[in-house]
Structure formats: structure tokens, C-alpha cells
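These are the structures, in C-alpha cells.
Every number here is computed from the coordinates shown, using simple stated rules; none is lab data. Please read these numbers as outputs of a predicted model, since none were measured by experiment. Cβ atoms are built from the backbone, for glycine too; each structure is taken alone.
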Structure I
Amino acid sequence: MLTKSPAPQNPLDRLTGAGLAWGVGTYARLAAPIGAAAFALYILFSAFTAWVMPDANWDMLPYLAIAEEGTYPDAQALHDYAYNTVKSGVSAGDYKALTDDGGGFRSHMAENAADFHSLLGMYRIKFLYAEILSTMSAVMSPVEAMRLVSVFSVLLFGAIALMWLRSEGALALAPVVGAVLIMADFGDAARASTPDLLTSALLLGGLYAYVRGREVATAILLFLAFMVRPDNIVFLAVFAVLLVAFRQRAWGALAGFAASFVAYFAISHWAHHPGWWPHLWFSSIEQHYNMDGFEPPFSIVAYLRAFATSLLRAVSLNSWVGVSVLALAGWFAADRAGFRLDRRAGILFAALVLGALAKFTVF
């Protein structure tokens, strides 16, 4: 049966087709360097925005305060230092937003040094971040020190991610990783003056070292990640349990957990941390104005209500739930296609999934 010949293409169609063919062929030949360059540009852009467009958040105040407690032992003097430092380092509009919410929590803390000081135990526990800020503040503005830590964290995270992709021969997928970071609000984390991205970068480095079998580096980096944010103990505990249960030799990860476990109790005692339930109450139930001696009785009803509120907020306002589901879907698709994780990586993936669920359940 005769078929009609396709109509001859016009010059524009031929030019477009040739251009697309050239682009596809070029990317196929240079996928790895192009992918690495695209990801590196995204990381550099994120670092640049972290410096020039930082997010002024209220947590800056207690973090700056705990960094200089040794210099200002008096609660009022420490309060004045923290607020004056932030005032001189952010715009007038940002400072007003941090100190005036119409008579609410922020307005109260701006006027009450004793109540502000009572909150510091929940921040003092992040020992390493405070020490870094204290050291850097000796040579630069404390607010600029916070921004520089954020910039360093972005660059460190990006460098480790590129190293990991290169070691797996997957640099061509670097733009996909960048897209996932965009969906996960990596840019917002980079702009925030908090220890979150620093601990993420150190944790990523520790997990990369674990996968590569670098036990000493694994132990050091996981412990440093814990010292920046001690709530990493939840993930480290889950990881350690899985390693023991599956009899996987990984003394670096186990040593990192053991050191963190011991340090957790020592740091909590030293920092005068109020404890799990009072901290959860403050974060998820009600912002209590003075945490000194605050010990509300445990209530399963209050806990479930806080859990439900956090779940609703995570699903409707945050991106990590969607990103996690996409990661699970990607793992399932890759596994069905025959690309299976090796034993060490499989245990790590399970620990990440269970650790995220445990962290969400506990706090």
C-alpha cells in the first residue's frame, strides 16, 4: 500500500532540526562537564545570595547571645548586646520585624532580658556553632560572621555533592540533583542565619565517607555534625541500630554515634537544656515566655495534637515531604530497572528514611 511522502521541510524546520541534533549530540559527549558546571554555578549563585540577600530571622538573636555569654555574663548586658548587634547588621525594616509583632512574643523578648535569657538553653546546646561564631566575631562583625558561615556551608555542601557524584560516575545527573535542591528550598536554607545547612554539609560529608569506607573521616564528620546540631543523635541512633542489626562493619559510623551519645548528655547538662518535652512544648505547642523551671506534665493528648499540627504544616507548607516521596519513587524505579544499591548504601538509605520519620515523631 502506497503512503504519502512527508512534505518537504522548509529551511527553518531544517535549521531547527539541525540545531537540536547538534545540541543533543554535544550534551551526550559533554554531559559530565556540563552537568558539573551547571551544578557548580547553582551552588555559587546560592552562596552569593546567602551573602547579599541573607534572611533576617529571630533565631539570630539567641545565637549571637550564646556566642558571647562569656563576655556578657549579666542577662541585661547580654540582651542589649544581641539586640544592638542585630540592629546594626540588618535593615531597619528587618529589625522592626524581629522586635515588634504587636505585643506578641517578639515584642516581649525585645523588652524582657530575663525571659530572653531563659530561652538560651535551647540554643546553647548547639555548642560548635556558638563557638564558631564567637571565634569569627573577634575579627569581623558578628552578623557578617553568621553570613560567612552560611556561605561556607553552601560551598562545602556543593563540593561534597560534586565529589560524591564524580566518584559514582554520575556527574551528568548533577543538574537533577540541583533541581531537587531547589525543590527542597536549599536557597532558603542557605540564606538563613542558622546552623542547619552547616550540619547538613557535615552530615553529607560523613555519609559520603561512610559509603567510601573512610572510617576515620566518617567518625569525625558525623560527630562534628552532631556538635553543630545535637538533634542529629536521632538519625545516628537509627543508623547505628541498623548497622548492628545487619552486621555491617562500619566502625567509623558506630564510633561517631558512641561519641555523640556520650557528648549529648554532657552538653545537655552544661547547656542547661530544659529537656525534650519542655522544648517540644515551646516549639510545637505554645511559645512559653520564660523557660526557667518550666516543666509541664507530659500529655499524650497535647503530644498528638502537636504531632498532627506538625504533620499538617509539613504537608501543606514544607517541601521535604514531597522531596522524600520523590526520592523513594526514584529508588523504587531504579531498583525495578536493575540498578540496586549495594549493602552499605542500602543500609544508609534505610537509615535516612527511618531517621527522618523518627526525627519527625520525636520532635
Structure II
Amino acid sequence: MQIVEDDIRVDELCTRREYARWLVRLNSLLERNPKHRIVPTISLSGSLAVAFDDISVDDPDFVYIQALAEAGIIPSKLSSTSLFSVTPEDGSFYFNPDRYLSRKDMINWRAQLEYAILPGTKEQMSRIRADYMDVKDISSDTSPEFFADMLTGEKSIIRKVFGQSRRFQPNKPSTKAQAAVTLTSGRMAEAVQHELLRMEAESSSRQAAAEEIKSELLVRGDIKNFWNEKLLVERNRGVEVQKLYIATLQDLDKEKNLQAQNLTENMKEKAAMDCQRHLILTLREEIEETSERLASERATYVAEQCNIQELRKAALMDQEGILDSKSILEAEVEALRILRTWVEDEAKKSQARAKVLEEVGRRWKWDNQA
């Protein structure tokens, strides 16, 4: 008889989802009065609409919550508006399955499955004063069965759960331990006791039958034969295991030899790799030395290139000076050539004038002589 899960902790707070599930399970299994019994498969047959907007048919606890709504235990979209004084303005109903269960809801749901309200009960409840100081804090939509439980005094479910407390605190969350006490109080206590006695009787009956069968088998020797067969099978299995063990040892020896050979080959390969590594290190050192030498030579080459560049610059400057001097000399030579030409021209002119003068002088002389 699995009503409550095995992994719960009694000091934890109980949710509305969990309590609805446990309440319907317990009621459908142990309730014998058809007026108070809820059978989910019967309650949901022919149901066309979900009772709450936040509980879909895919919800794991839809069957239990919908069954409570179908039975009228909790207000929902399926309830008549005349039964409850508060109706949502937009017509939506929410069950809030993961919200903690209040004390009022815990007792109210359970009381509706415990009591049957007879004519005149409401008038009697109005005349009797409740023992709780905060009874006025209980909402007006609470069922008459809730107050009927208060009237039963020490036998009430409330007293079984909360003891002689003077304050009920209807909106305070309930623990799972309180929920368990609520579920097993009232008429359910006797039903649970009968169920436990029945289970114990069945267990004793099964145990007695097993002892009888055992005695009969012992008398007939079936058990001895059975265990002899088992022993023979186990012996044969032991022989097979021994053979398998020997074969495994042989395979293990072969594997060891193979591993030894592989180890020798690996050692040789390792030695060869060490030699190659040493050779590579030597080559690396030589390469590093060569690199250093090349770096030094490169530095020398760069320095020589710098010197050559400086010498080239100096040669270019000298060449430019020579070219300038050459230009000056060529200009002077040209000037001398021009001067020489002028002098020669002047000399020729002077010679021509001298000849003319000489000719004039000779003629003048001839004229004088004549």
C-alpha cells in the first residue's frame, strides 16, 4: 500500500500538489463508504473540461487534482458559483500546485471526506462557540464540514493534528508530518488499522504456507535433491572455471613473453632514439655556433658596408669637386682660347695696319723723292 513516497522528510513543508495526490490515493484505497469515496477513473469518466487553468492533462498529478475538483472538494471552474462566495472576475481558476498547503485547506479538504452534513447542523454550528481565538480569520468559503470537525472536540481531526492549541492560524503552511496525521485521522485511522491487520494476516498466511511447503519438500527429499543438483552444477562449474583459469594463466604467460619481447624492442628503439637525439643535439650546437659566426660575420659585413658607403659618399663628393674644377678649367681654357683668338685677330689686324702704314710710308717716301 504505497500512499506517500519513501524519500520524503517529515519536517519539510507540504505542497498542495503532494497533499492532493496523497488524499486521493488514501481515499480510493481505504474508503468503504460510497458517499465519501473518490475513484479517479470513475470521477474523470466523461469529463470534458479541465478544472484549473494551471493544471493541464499532461501534469503528473492531473488525475488526483481533477478528481478532487470533480468531487467538489476544492473550488474550480467546475464548481457552482453558489457554493463559493469568491469567484474570479475573469472566470479563471488556478490551483497553484507548488504553493505550500495551508492549515485551513489541509483540514477543509480532509473534513469534506470525513463528515456528512445533516439537516440542522449549520444552525447547531452557529450556536456553538469555537475553541480557537482566530476563528474569525477563517475565510467564509470554508465548507461546513470544516466547522463540523471543530464540533467533535477531542475527537476532531484538528485536535489530532495540532493538539490543544488555542490559535489555529489558518494560513500557516503545513508540514508533511501534519499532512500524514491528517490523512490517517478520523475514520481513516480505523481503516488504516484494518488494512495493516489484513496485511499482517496475509503476511502470516504466506509465511505459514511457505513453512508448510518447506516441510513437505523436506519430507519428500526434494530440497536435498535440489541442492545436490545445485552442488553438482556448481562443481562442474568449478571444474570449468579451473580449466578457464589454467588457460588464462597460459595466455598470461604468452602475453608476458610478448610484452618482454616488446620491451626489448622498445629499449632498442629507445637507445636508437637516444643516439639520434644526441646527434641532433650535436648538430644543433654546431648550427648554433655557425649561426653565431654568421651573425658575427654579418655584423662585420654590415660595418664594412657602412664604411664602403661612407667612402662612396666621400668619393662622390671628391668626384663632384673634380667635376667642378674640371668645369672651371674648361671655362678658363675656353676663355684663353677666346682670348688667343682675339689676340691673333688683333695681331693680324696690327700686321695689316703695319703693312698699310709701311705701304703708305713707302709711297710717301717715293712721293717726296719725286
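Assign the value 1.19, calculated as Cα Rg over 2.2 N^0.38 Å, for residues 164-243 alone, to the correct structure from I, II. Working through the options, I get structure I. Given 0.00 as the derived value for FRET efficiency 1/(1 + (r/R0)^6) of positions 172 and 260 (r between Cβ atoms, R0 = 30 Å, to 0.05), which of the supplied structures I, II does it correspond to? So the calculation was done on II. Comparing volume of the Cα convex hull per residue in Å³ across structures I, II, which is largest? The structure with the largest value is II. With respect to mean count of other Cβ atoms within 10 Å over residues 100-107, the largest value across structures I, II is given by II. The maximum of FRET efficiency 1/(1 + (r/R0)^6) of positions 52 and 188 (r between Cβ atoms, R0 = 30 Å, to 0.05) over structures I, II, that is, the highest value, falls on I.
If we compute relative contact order in percent (Cα under 8 Å, 6 or more apart) for structures I, II, which one ends up with the highest value? Each step should come with its number before you reach the end.
Details: I: 19; II: 14.
Largest calculated value belongs to I.
Here FRET efficiency 1/(1 + (r/R0)^6) of positions 284 and 300 (r between Cβ atoms, R0 = 30 Å, to 0.05) was calculated and came to 0.75; which of the structures I, II was it taken from? Answer for the origin of the read-out: II. Taking Rg/Rh (Cα atoms, Kirkwood Rh), for residues 196-323 alone as the criterion, the top structure among I, II is II, with the largest value.
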